[in-house]
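These are the structures in question, set out in turn.
What follows is calculated from the coordinates using simple rules that are stated; it is not laboratory data. Note that the structure is a prediction, hence the values are computed from the model and not measured. Cβ atoms are built from the backbone, for glycine too; each structure is taken alone.
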Structure P
Amino acid sequence: MKRFLNSRETLVTEALDGLLRSPAGAELCRLDGYPDIRVILRKDWDKNCGKVAILSGGGSGHEPAHAGFVGKGMLTGAVCGSLFASPGVDSILAGILAVTGEAGCLLVVKNYTGDRMNFGLAAEQARALGLAVEMVIVGDDISLPGHRHARGVAGTVLAHKMAGHIAESGANLETVTAFTRNAVSKIRSIGLALSDCYTYDDGFETRLGDNEGELGLGIHGEPGARRIEMADADQLMSLAATDLLAALPDNGAKHALMLNNLGTTSVLEMSLLLQAFSKTELASRIALVAGPSHFLTALDMNGFSLSLIELDTEIEQALLSRVAPTAWTGITAWREPVLLPVPPMPDVFTAPPSASPALRDAVSRGAAALLENEDALNALDAKIGDGDAGSTFAETARVIRESLDRLPLGDPKALMQTTGRLLARHAGGSSAALLSIMFSTAGRSGESRWQAALKEGLTAMQDYGGARAGDRTMLDALIPAIDALDAGKSWTEIVTAARKGADATAKMQKAAAGRASYVPSAHLDNIPDPGAEAIARLFEAMRPAS
């Protein structure tokens, strides 16, 4: 697997310095102790300010945690270990010494053996030096019921928020510790992923098949509590939410939800997952929501986690308080989407429907052909583009087919106007927009012959789209077909013209328009343009039976 990497040994130090150069790191600094000491601190922190310092950390690979949450209102500092490895005792001790004044320091530690031991040893050494240091362990994972040591996962970020808020208020160490410990006892999390994570190991082999996922997994690439079959987003979210709901106390309390991206799940899919969560029974228990966002990741894991914290007045106040770190993307009330009425839109079907059995049959055959060829055209497009040409033409075909009974098939000018409006309203993609322009212009044309009007529409399509014959687009099939149509040639000649135009695109070494124009010539050789191929297959299907 390809990665941006100089070496595994320098990965964390180089990434931390990159953070400090970024806008997110403008108010941060680090201790000058590379490579053994990797501690990120608030620039503005004065350990004699009378406030309790909040220090956390652990292995790297979970970004933006932990360093991304250093700032006013959250962490005073973060101690960063190597990839998925606890930081050393000296590194933690250096962090404690750097931030701790008379008010003391609270360590927020995830429940892993290495973290507990190393942070605990550093705390003991600091206490021996006369510093007041307390430690809170976060074990929010609910996927292994009855396990003595529940793992600390994404809910740790909520613990950072709790501790940072109460410390910023000026509370003493005893109060900060008690408040944070109580809040941690009310945090529960579960993760679900469709892939494990690649830890820069050349021998890495995924353990998951194409139709498998894992529920109840940790954040270091370890296997989940159980293997699950691939399903749609609603079903997968329901699996996670159901397990989480079962782990809640039966007290009817409201909770805040944090929807966390475990690594590489797209922004689009994360928003969809939040909508999927709204359909679960657990959604009725939610009063606040944070995310979806990257809070605590597992490198490139394709998955999400849900973290809940039971609300009371103080916890809610802590969640809503403003903080400096930009990695905390905020929290808001759980609510229904706000809807506004659509403004009055022009009517698509202004002309009354009329019949033309021959045309209806031809259009039906053409639509069926585009639908039947959806996968084949997508596969062709995937070789030179984004792989959706077939779906775009199929969508257009569905729109036309579903509207056949409302079309003025017996009135060519009205039909072209209606088709133009129909595609503009319902179909997507550039091909549908261009065809809409062609039909709309043709429908408004002053030409007496509909064939000539269609050619006028074709000219408008070229003006708006910027493509010409020979540019390796659908026009290479459409132009010769409409020229033959306007010239009154037979259907056989029209279909032949479209097919010859489409086939010619396979020998065109450079595309001058469309997405293929960004593809190197070597990748285009012997591959016809998917749009031109779609047009050719459309005309072939519409040819009357002889």
Structure Q
Amino acid sequence: MLISKTELEERKAGKDLYSYQKGAISKIFKSFEESPDDYHLLYQLPTGGGKTVIFSEIVRQYLKHHKKKVLIMTHRIELCKQTSNMLTEFNVVNKVIDSKADLSDQANYSCFVAMVETLNNRLNDDKLDISDVGLVIIDEAHYNSFTKLFKFLSQSFILGVTATPLSSSMELPMTDNYDELIVGESIESLIQNGFLARAEMFSYNVGLTSLVVGANGDYTVKSSEDLYTDTDMLSKLLHAYEERSKGKKTLIFNNGINTSLHVYDTFRRAGYPVAHLDNTNTKKERAQILKWFRKTPDAVLTSVSILTTGFDEPTVESIILNRATKSLTLYYQMIGRGSRVLKNKKNFTVIDLGNNFHRFGPWGEDLDWQRIFRSPNYYLDSLLSDEDIEGNFRYEMPEEVRAEFANSKTVYFDIQKTYVDSVRNGESSKVVLERSIEQHARICIENSEDVYDALLLAKLLGDDIDYRIKRYTKCISKSTFNFVEWLKGDYRKKLNAYLRSNFEEVFEDVHGYAPKE
């Protein structure tokens, strides 16, 4: 369904809603009219599709035609304020119920906006009367904190809105709390119609087997920080930025404040304009940092998930996922921060340093949200494990390393195929590493004038050696930490010894003449 240019201009001028937004409102009101008073309806729409606009118009129309009140719930104070401001734009007079709110005038309002914890306290203290609330709207409904309030809302029509109808907890599936799901416009449709920018995704393979999954089902902060504060990972991050995002306004997501501070220091020392933001910053500091970020064309802002919701900065040109997550919702939220369109912005860059692309697929692919809603465990069980993901990796030399082996047509060696061939031929598995060492030695000699050059080149092969050892130990099903570490060291010793003993013979075979004395 393509949107006409005239309609687009009218919406931007504030005269009208987009046709897909009108269609969603019609479907929701149809369900409202045909369902019981206590019906629970869930509406899905991608980040950037205008969920707040849609439910603000729903509130306006509801209050116009019904004599009951409306309650809107959010999980963060920033979302409360943004929602209140949007309602005001739709001429809906509303009252924000925060920790400082004076409720003595509550009878004068027909619409309330509240954060879930504050509302729970007010209701338990019997300080807020919601007996006349006919419509309840829950923003970011995939969070489970809202369900404890359902006991107060047994006679209200509940409308949950979310970009990802998958509960933040496997133990509390959304299908247990909602009767029906209405799926809105897809990301691809919104991109084609010019409402969202297209993501150009670049994934850098990362070994994640050291990460630990916590009680919440996602990777723990401690194990993430141990990995992502490592010097090699910080170097990989900086290299990825310089290769794909240098000069672009970039937002970096991390799992842990310490990681973000390390990232800040890494970019600062490299001479890039960078700032760090986390939930310990004051409101004033946050405002100053975000103002700087907005006005600085090539700014880099490193943060700790604080900007996944309630943050809208269309000038963001690049998103870096400097973390891994098991949460489909978080994956979509982080990338969605870069999807806002501008006149000269139709695409944005995504750099994935957490294998998230391999785990969840491309951002914006055609997911079956109805099936995910009805059978979340089926979807979650179908996701690849970190071991499976890494088992499909193929090591690719960084460009600067590959340049040192320019005389070699290929530098790749297939450990798994060599292992399978050796087993079929009745050979010992040891021949796999022997042949790997011979191939490594050959590419070193192909690019050297003497044995000393070859030994120096061998030092550049560390990551490739580690990758081959990992593939080998998986083939032989023996991968204790001590054994793997011993194999890595032994391989390097044997490679150096092979170079010293066989340099002249291999050099002559490669070049057709003996090396110079």
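Thinking of P, Q, which structure, once mean count of other Cβ atoms within 10 Å over residues 337-344 is computed, gives back 17.0? Write down the numbers at each step before the final one.
Numbers: P: 5.5; Q: 17.0.
So the calculation was done on Q.
Match the computed value 55, 24, 21 of semi-axes √(5λ) of the Cα gyration tensor in Å to one of the structures P, Q, and report its label. Walk me through the intermediate numbers first.
Values: P: 61, 25, 21; Q: 55, 24, 21.
Matching structure: Q.
Taking FRET efficiency 1/(1 + (r/R0)^6) of positions 97 and 257 (r between Cβ atoms, R0 = 41 Å, to 0.05) as the criterion, which structure among P, Q has the greatest value? Don't skip to the end; give the middle numbers.
Numbers: P: 0.65; Q: 0.85.
Once FRET efficiency 1/(1 + (r/R0)^6) of positions 97 and 257 (r between Cβ atoms, R0 = 41 Å, to 0.05) is worked out for each structure, Q has the highest.
One of P, Q was used to calculate Cα extents along the principal axes in Å, for residues 73-216 alone, giving 57, 40, 31; which? Please list the in-between numbers first.
On the way: P: 55, 33, 28; Q: 57, 40, 31.
Comparing all candidates, it corresponds to Q.
0.60 is what came out when FRET efficiency 1/(1 + (r/R0)^6) of positions 289 and 361 (r between Cβ atoms, R0 = 35 Å, to 0.05) was calculated for one structure; which of P, Q is it? Don't skip to the answer; put the middle values down first.
On the way: P: 0.10; Q: 0.60.
Checking each candidate, the match is Q.
Quick check: 17.1 is what I get for mean projected area of the Cα convex hull in nm², for residues 89-384 alone, calculated from one of P, Q. Which structure matches?
On the way: P: 23.8; Q: 17.1.
It was calculated from structure Q.
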